[in-house]
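What follows is a group of structures, each given as structure tokens.
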Structure 1
Amino acid sequence: MEKVFILDTTLRDGAQSPLISFTPEERVELAKALSVLGVDVIDCGYPALSPEEERAVRCVVEEIDGPVLSVLAKTKEGEIEKALEVLEGKRGRVHIPVPTSEIRLAFMQEVDPDRQLEMVIDAVKRVKDAGHEVEVTLEDCFRANRDYLQKVASAVAEVGVDVVNLSDTVGIATPTMVKELVTFLKGKLNDVIISIHCHDDLGMATANTFAALEAGARQAHLTIAGVGTRAGNAALEEVVVALKLHGDELGLYTELDLSKLYKTARIFSKITGYVIPPHKAVVGDAVFAHKVEYMRLAVVREPRTYEIIDSEMIGYPKKRIVLSKRSGRYMFREKVEELGYQLTQEQLDRAFEMFKELAEKKSEVYDSDVIAIIEDVLLERKRAVELLSYSISTGSDEEPKAFVKLRVEDREVEAEATGDGPVDAAYRAIDDAVGMSGRLLDYRINSVSSGKDALGEVFLRVMFKGKSFTGRAIGTDVLKASIEAYINAVNKAY
């Protein structure tokens, strides 16, 4: 059996999606979840991109131990040194992208191909001398000249590169093309791991990734839920579960803890506000739902009749009612442990307090409700702005008006505003109170569980000072949750 190394690039390539953004603290939270999941390499980001990006990458590098920490650096002056400085004292990898297709060499490279290759070789030597791993990505390699690809791959292999990554940068490849190129280069390279990085422009990213692994690639670049620029990347959960199901016949395995997959996807969703589609393979909430009666009856008798994935294998929660307002602290703690979460005593106390508040409003409390509470607690941060009270007046014949009382750092601030609706009025009042004007980009309410008293989950994205921030909150009162979600975004921008 041969190991397939999993490189998660959600924090870098995934963040290139217009739907995804991270604060430095959020990057660290997701990196922690990826570490618990057991990924081999975390793509932390591109420190030379901007001072903000460098700060975010440094936060991850400083906080995370276990996985190899990879940072991207081009061969431009100073970028390799910046990457080495960020990785100092850690088990690190520098990831060097190299344009290879004729169109990229013509329009995106400032030097001729021969000079580019010299610069790449010098960069690889510099990183190896510093004691770190090196990965070289052959960008847009499926539109590149085969001879030039071999020349670059062989040259970096000779100076000690650890990984050569084949990038379908524009998502043009098919499984047959991928197998052919991996087989070709594997025959030319010795003791170098071949990696694959696929985009989903033609909807074949997962298929192409799997084809590469079948042909001999032993590392895959993946993202949670397949997020990424344009149509996205190959989805981590799809590839690793497929490897679990077909690994024995292929002689391949990963060391990921698959029971953490669903939870990791949920944490990603909570951090970013990205709603994973219900029909999303492996981690979507409709994956184990059956509408047709005979299918439901068959699954009750034997799940394998229609389900190829064991829900427990990926940590999918059972939607059974086990807690109510009569449930005490001990039962709640048992439920938290059963769901696979580890909380500090302070976090457990806060979660239990939120559970009791919810249980007073709901007659039935589901696992999904408890998970939402736990994740809310795990993502709580010290807040400069807090909601003390609010009131809303609205009706069919009156303009909506909102009043809010906030604690802003160490002082209480009150504000009133009108708006197009009660939520808009509340947001305008908050803007007046904190002295920042926000522009709402996205606003969604999702039901966490079932029933008329279901817990509502509010996601929003708002623009402050030219930058996008996400907010999230839960509650049976979706108006209050909407206000809390906005304040969460305010705290990130404040």
Structure 2
Amino acid sequence: MIMQYPHTEPDRSGRLSVASISRFLITLVLILITSYTHTVLASPDADKWVHPTRSILQASPEKLPFYPSRASTGDSTLTESMFDVSETCQGCHQEIYHQWKDSVMAQAWRDPIYKALLKRASAATDGKLDNFCVGCHSPIGMTTGQTTPGQPLEAVDVPGVNCETCHNISDISGRDNGAYVLTPDQNTPSKKYGPRQDAESPYHASSYSSLHTRSEFCSACHNVTHPFNGTPIERTYDEWSESAYNEEGIQCQDCHMTPGPGVQQNPGKSALMGKERGKVFSHYFTGGNVTLHNYFNQPEMAERARAMLRSAAKMDFIEAPKSITGGQMATITLKVRNTGAGHKLPTGFPEGREVWVDFQVSDSQGNTIFRSGAVKDGHTEPGTQNFKVTLGDKNGNVVDLNVWEVDRVLSDNRILPKGYALVKYRFMVPTDVQGPLSLNANLNYWPFSQKLVDELLGEGKMKVEIVTMTTAQHSLKLQSRSAFTLHPQKTSTE
């Protein structure tokens, strides 16, 4: 913080007056008080990018009832009977239920990639990370004791992130690692928290929660920090909080709880007997995991995810020549812009999420003379211009899969919200090629590589879909070498 100290002016004799000294001392005290207050208030978030509040994250098990998850229940013991199944909610909230049931939230426990990783992590850490993972993939399962560390996954079937999970959260105690406060009351059914100040239900009590209208609600599970060494693994909430979207008051809910990209008007009712609203929050929770929706045979949700991805980025050729001569080296620049994502592009699950440019140059006969960004052996080829996070272990080795071994972030070249990246290519134009040359660039995305999926699940168990987010094209004329006259380079001496 930059502080400006007060100036003092001497009297005509050149000495400081008593009044001037008094003003100086009073102002200095106020500055010190303000500075101290600012420091105290700012300290909880000051190191969030590297080691967020280590003392809390690495607290003893006695202070975290579901250690190492930061979840809490207001010192109450929760039982399965305190929560309704989501089908009960369907009785009044039919449209919302049908939106939710095919969402990624609903599949959070069933997700085969999650289960395979959890099984590996549990075996590698003797169950020490089980609550850490389960806390966000089945909050009710963990807090009611239906799941226990080291328990075989095949032995339990618990809800993912369902209606009762979100609408029984009364507060958050932090902004990562499942720091929600899940507090169903002793009534059956329990009071539900939501975004309406005038909500009424014949079935349950309702309470307005401003938290449910803000991105902070999402932060509990969409910031992930290694619980034992403080390394930032996922930072979706923080990426948003430092962006222009936060400054403009655009929340996570404004993009992920709408009928589709750019659609804000959604009039209707939240419940059959509810009030007419100018805007009803959709419960599709649309993201970019087309592959998971395909796996669960959810074509409508898969298409929603494709639309979300296609709304997130733009790409253009810049500084591209209009013509070139065979035998010359061509230099091409692409500008890739994050135009629609309120967080980095891509975000989340760093072991898998990857955006990359597949750039191809073809002659007039369709023959490829240059390519960078092809998928080979289940992953993008070496030299691909991609955007992703690379994690490392304590020795600086790349961690591709075993996230529990992560000790540091080796690199992060993802594109900031409303930011851009410049991508350059250099290639030789053959002398015998026939023009014009066609330059085609696809900006591709997958939630995880096919290689990673095959390693976790086995070959042929899940097909990863590559989604083209946006494209760019450019035509490059070829001129004969005889059309050019070489001129000697001018030199000068001083």
Structure 3
Amino acid sequence: MNNKENRLSLSRFLGKLFPHSLPPRLLIIFFAIIIQTGADVLSWYAVSSRNPAIISLAVVLWLIWFGLILLIVKPSSDKLLSPHRKILQIVIIFLIVILSFMSLGEGIGFHLVNTGVVTENEMAEFLTDSISYNDATALNHQASLLLLSGENPYESTTIIDAVEEFEVPTTYLTPLKQGAFADVFPYPTEEQLDEVLDDAKASGNVKPMELESKVSYPAGSFIFQVPLVALGLEDTRWFYLICAILMVIVILWKAPKEFRPIILLAFMTNLVFWNLIGTGTTDTLYVLFILLGWIFRRRIWLAALFMGLAATTKQIAWLFILFYLILLLREVGWKRTLQSLGIIGGTFALINLPFIFAAPQAWFEGVMAPVLDPMFPKGVGLVAFSIAGILPPSSLLFTTIEIVVLLLALIWYYFNCRKYPEAGLLLAVLPLFFAWRSFSCYFYFASLLVFGAVAVGEKNRRNETGTQPLHASSLIQG
């Protein structure tokens, strides 16, 4: 009797965690999280070792990651996975346990480092330095403070002051291939960066030419956090954490209720997601707007407003908007697409025009810095082979490949977007894998956007077809 009751309780638990109405392809996100974590670790070792075998394995893992997200995009993946649902559930529970232990282990590690129990260890030093502001976060925070004091951030930001005020690690600065670094390849050492910093401080040069000192994003990147900074927020990573939590809440709100346990687990066990916020990534702001624009795209004006807000925060959002406009064109036609484009452009102009009129050259040089400034190659994509000396060290070569991949992706999406609408959220970042600078945070968030959009899309599909979720008894039997 007890065994029977235990089996029934287990069946009910599995029925709640894996409802039969849950598309099996959504569970692939847990495999993607594992692959992402492994690829990140290997990429970190590849940077220091420049071992071709390690670099190749890391790049292969990233390509597998892209393939897994593509499986989430494709509805046909459900037919492929459905016959193996029970085995898949067991594997997913195993992965959730592993990811939970990894999160617990990292938490213990941070505690040991912060309390001084673990010292003089390379990994410990890496962990200590990584959880802090990066230069972009520091410059954005400084920009908000400058705006509150009545100054134009595009003219007045200073990297040396930002480094000192926000204690930015040297490894989190963006060096430029000019001045003392003109002949350096593939990347300045920490000692070389420290030397430039020390020289700049000694000479009073707050904008050394060897370091990126501009606000390199549109004005929304620092405007949206201004209210909290004005209220005394001393660490803007809390703002980006709020954006991340809002993203999760939106998906929970718009997706079917029975999906909520698996959605929560997918985010709670997503170690890289929370680590990126801890290391100062600002991406959760534009990702939140892209998510809102995408899932509300049938409300044309509201969706276009969200997309316009995304465009004002980071240039990566512009790639998502290209695919969004193609999808809109294929779904509702030219007229609505042009209206949306007008709203997106108007929103971008409204937020940025005051800075453009005040200092057009400074604004242009700041926003175009990622394209025009002579940056060093860095990242986890194809450029890793160039850093290791396997491929030519030509930024033009990688930019050409990036543009070609983008054009091919846009053409493919034009003909297939109605069949695979969420593919646009993945294809938007695919070109960045082939870029001269291809940090994992550039394309990692696409997995969460695809996951959320597919989950929300399931509820929309039910509303359109009138399909109802199965009853609990059916879920247990399934």
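Just so it is clear, none of the values below were taken in a lab; they were calculated from the coordinates. A quick note: this is a predicted structure, and the numbers were derived from the prediction, not measured. Cβ atoms are built from the backbone, for glycine too; each structure is taken alone.
Taking distance in nm of label points 7 Å out along Cα→Cβ at positions 95 and 455 from the coordinates of each of 1, 2, 3, which one would give 4.5? The read-out was computed on structure 2.
Taking mean projected area of the Cα convex hull in nm², for residues 263-422 alone as the criterion, the top-ranked structure out of 1, 2, 3 is 2, with the highest value.
To test your reading of the models, identify which of 1, 2, 3 gives -22000 for helix-only ellipticity at 222 nm (-39500 (n - 2.57) for each DSSP H run of 4 or more, over all residues; to 500) when calculated. Mind showing how you got there, number by number?
Details: 1: -12500; 2: -7000; 3: -22000.
Only one of 1, 2, 3 returns -22000 for helix-only ellipticity at 222 nm (-39500 (n - 2.57) for each DSSP H run of 4 or more, over all residues; to 500), namely 3.
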